[in-house]
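Pasting the structures here.
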Structure P
Amino acid sequence: MFRLPRRAVLGSALATPFVQRARAEDATLTLAAYSGIFEDNYRATVVEPFMKATGIKVVYYPAGSSAQTLGLLRAQKAAPQLDVVLFDVSVAKGATDDGLLEDISDLAVMKDLLPMAFTKGVAGAAGTFDNYVMLYAPDKVRPAPTSWKDFWNPKFKDRIAITAPPDIVGISFTLMANKAWGGGDYRKSVETGLAKIAEMAPNVLSWAPAPDPYTFIIQGQADLAVGWNARGQIYSASSGGKLAVAIPTEGSLFQINNMCLVKGAKNPGPAKRFIEYALGAEAQKAFTERMFYAPVNAKAQISAEALARTAATPERMANMLDIDWLEIARIRDGMAEQWRRRILTKR
């Protein structure tokens with residue numbers, strides 16, 4: 001269970017090796033991470049403070065997806081141009097298996113991370129935890145939704161937007177439907193979830209909301225949707241009350257992005273210093289309080305207000321679905337095929 005210590009364990013930022021001023025010969029690194037709203041907030045809370053503290057320049061390569069980052073790593077294997085990458089843990093497993101990532105388990109910061117930051121057989125460690133949420137229009141959905149089962153309420157016919165598999169959003173909806181309706185261990189079967197989604201399928205407005213489910217809610221095209229907490233919280237704050245976020249009583253699940261050092265990186269020294277900083281308590285606190293990802297560092301002292309907007313409270317953590325994303329990668333194609341045969345044909 002995620003527990004925050006009572007008092008911060010803080011020291012002078014300049015006292016730690018990874019934030020000492022850089023020498024001229026090791027003053028640059030290249031980071032590949034997500035683009036858009038993630039980039040804007042990650043630059044402000046992690047990248048820019050790191051550069052200011054160390055003198056190391058971070059070249060931010062905005063990747064559209066984890067698959068794109070993996071493609072770059074494979075294409076550049078003989079002469080890597082990236083030093084640090086942040087991408088989905090299941091994709092990081094593929095990169096690990098391909099010999100594209102370095103072992104960084106000896107970095108000092110690793111001892112401060114939560115146990116779920118580490119996935120067996122995957123290089124690096126979690127850099128972010130985001131949780132799955134319901135999105136809703138507060139002026140249309142009253143009272144606020146509290147259960148995943150609210151998607152089956154007939155009053156929302158043609159007012160639901162859910163991105164279908166193989167997108168991770170649709171995969172996650174299957175897992176949460178399976179849990180909410182008593183389906184048991186997803187490793188054995190998600191039949192209950194699939195059957196219930198097939199039952200509600202005729203009520204769904206779109207299985208491919210474009211550009212995304214958040215916009216569908218904000219523009220009034222849908223009343224209920226699903227997505228990720230970090231983006232949901234940011235868009236909610238800027239939507240003028242048109243979008244709100246709910247974490248249902250049945251719980252949620254975490255999506256994990258691993259931060260990794262590229263094998264053969266041109267700038268391994270600065271890269272390791274950046275990883276130490278980015279996974280450290282100070283940077284994790286800043287990013288959580290800016291974008292509402294759950295912190296990966298157990299020493300991060302998050303404000304009560306920000307913590308309440310994540311799934312990292314003790315009560316919510318106790319109800320999270322423990323997901324093995326490597327197992328999901330194994331069954332993902334079969335799940336998507338069942339959607340194509342039994343669900344998408346009903347709309």
Structure Q
Amino acid sequence: MFDPKEKEQQLKAESEQWDTSTPEDARADDIPIIDLEAYFKSGSNDELDVVAEALRTACEETGFFSIVGHGISSHDLNNMFDQVRQFHSMPSDYKNAVLMDRPDWPVGGMGYLPLKNRKLPARATGNVNEAFIVKCDDKLDMNDNQWPDAHGLPKFREQVEQYANQMVSLGRKMLPIYARALDMPNDFFDEAFEKPLFRLRMTHYPAVTLDSENAFGIAPHVDTSFCTLLAQDQPGLTIFSERRKVWVNAPAVDNAFIVNTGELLKQWTNDRFLSTRHFANNNTGTNSRYSIPFFFNANPHHVMSCLSSCCSADNPPKYPPISYAQSQGIVQGE
């Protein structure tokens with residue numbers, strides 16, 4: 001029987017044993033770059049085969065890759081980052097008015113997460129970041145989220161909603177690539193993502209002096225999503241290279257998203273696709289940095305059974321059929 005609480009404790013215990021003390025800069029092939037432009041423009045099976053093969057290799061060997069040619073303009077990305085910076089520059093009273101998990105808001109896990117929080121991922125010491133989080137699923141929409149006072153940030157909600165819609169569209173456009181990479185019909189994942197669960201996190205990493213209390217912007221963890229699409233304005237992500245067995249600092253590629261597999265896709269593929277450990281850094285000195293991860297998941301009630309292409313008589317399913325809702329005990333890994 002699958003026990004989500006036990007799984008969460010297992011992941012947390014494993015992460016606390018990881019030695020992250022000697023990361024090195026990533027080599028050219030540590031985080032592959034996949035150009036989606038030709039496939040998105042043509043929709044041809046030939047172009048789909050090209051990007052699916054690249055994605056398959058990346059997910060089986062590294063668990064991380066960058067995408068370019070994704071169709072989201074640098075103008076829209078810059079506007080989104082501008083709104084995120086404006087939100088985090090507001091006074092504490094303004095941000096605390098939409099505090100996450102406050103007693104008078106009916107839905108948890110959305111709103112403002114203050115500096116030195118111990119959530120997402122849960123750790124004994126605080127994560128050195130602050131964030132604003134929105135989420136939607138089959139029952140929650142943007143109107144169910146908390147929003148800061150529009151008098152202070154008149155364009156914030158409009159920009160966030162536009163960006164979230166763009167990311168949902170991008171995630172859905174990538175589903176045939178994942179399906180083809182896993183030797184499944186191109187439309188295999190479509191039904192599961194008709195009403196997807198997503199979480200959009202707008203994160204500020206203030207500059208720090210490194211010490212034991214400021215070791216991580218976000219502590220080492222693995223994501224629990226189907227996949228995560230990350231925009232970052234500066235380098236700050238460190239991942240574990242499964243091929244080389246070392247921690248590597250990921251570069252920030254212009255107008256690119258860094259994409260990684262989460263635990264649920266790892267389980268859906270019977271461990272064929274990697275869910276790679278990683279953590280986030282703060283800058284030292286005076287410069288803050290910002291990142292915007294988009295956690296993309298199937299409908300929370302869609303039951304995910306092991307893909308037929310990922311199991312056999314000699315390689316039976318390792319995990320029981322499970323929905324995202326049933327795995328809520330490990331959501332804190334995001």
Structure R
Amino acid sequence: MPAKSQAFSPFWAAHVHTDRRPILLTRGRIVAGLRAYFAEQGFIEVETGALQLSPGNETHLHAFATEMQAPDGARSPLYLRTSPEFACKKLLAAGETRIVEFAKVFRNRERGVLHHPEFTLIEWYRAREPYTVSMADCATLVRGAAEIAGARKFAFRGRTADPFAEPERITVAEAFARLADIDVLATLADGKPDREALAEAAQAAGIRIAASDQWGDIFSKVLVERIEPKLGIGRATILDEYPAVLSALARPAPDRRVAERFELYICGVELANGFAELTDPVAQRTRLEREMAEKERIYSERYPLDEDFIAALAHMPQASGVALGLDRLVMLATGAARIDQVLWAPMTEI
């Protein structure tokens with residue numbers, strides 16, 4: 001077997017770049033088209049910092065850590081952001097009403113067909129507008145990318161979808177009932193997770209459960225094994241009303257067991273995550289502390305809270321926001337098989 005240095009052709013090898021270049025040029029056209037859409041809608045494009053005191057406080061997202069050294073030699077820990085979310089919400093508190101960022105973000109422990117350590121999120125916010133408007137934005141961006149790429153259908157791993165069809169909108173509860181025969185809301189009496197009830201239901205559906213799995217772990221296993229592969233087939237799926245206990249930054253729905261949060265799927269690929277924003281600083285602190293306690297339980301690490309972000313929430317208007325994976329959208333629009341194919345300079349595998 002040849003050594004990696006002999007068998008592997010880097011992205012800058014002329015023959016490799018020649019093959020990738022049409023996809024990369026299409027990526028550029030898609031970015032230009034999406035930027036034009038946001039400009040037409042009255043959005044201001046912002047640029048927030050990649051270096052942050054807190055990278056974000058979601059349990060299963062892992063950040064790259066670094067440090068800042070002052071002229072006097074004092075050192076302060078910093079992180080590369082996993083999302084521009086906290087900074088963008090501070091701008092809403094400052095008075096901006098429609099903002100968008102094409103943000104380079106960084107996530108550790110992620111590398112694969114759909115994951116790259118550095119990638120681009122399109123993140124946008126609408127102040128004083130319901131999150132259903134953001135769902136419509138998502139559908140428009142998908143159609144726009146398809147038109148620009150000349151794609152009549154999206155395809156990934158044998159699954160296909162019509163990017164011009166109106167997305168199907170179903171709730172998480174409906175998806176669990178239809179695709180896994182599980183009444184997930186029945187395991188959230190008074191909004192409190194009943195681990196044993198969900199474990200029993202998941203095992204009856206053929207899901208293997210470990211003794212250490214908590215309610216959220218079991219939910220994720222069912223979602224990954226039974227739900228996600230069947231979403232976005234034929235047309236996009238908007239999976240709405242996620243459990244509130246798994247939506248730390250989202251506003252509760254009238255049924256407080258769930259949140260006003262959705263995810264967009266196409267061809268079984270999660271493409272976007274959006275919600276009506278939580279603006280209660282006390283509730284937000286409690287939720288983020290809970291997320292970090294869970295992170296410490298699972299991974300033996302935690303990240304600091306962004307106190308400036310929590311303070312800004314008291315001044316932030318009601319808003320909706322979405323983060324959409326640009327690279328995944330380009331993959332679907334161009335028929336690329338791997339995320340590395342749609343990045344101009346993917347990181348060399350170590």
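Coordinate-derived values only; no laboratory data. Nothing here was measured: the structure is a model prediction, and the numbers come from that model. Cβ atoms are built from the backbone, for glycine too; each structure is taken alone.
Listing for the model above:
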| read-out | value |
| --- | --- |
| Answer label among P, Q, R for the case where mean count of other Cβ atoms within 10 Å over residues 68-75, calculated from the coordinates, equals 13.9 | Q |
| Origin of the derived value 22.2 (mean count of other Cβ atoms within 10 Å over residues 84-91; candidates P, Q, R) | R |
| Which of P, Q, R leads on distance in nm of label points 7 Å out along Cα→Cβ at positions 132 and 316, largest value | Q |
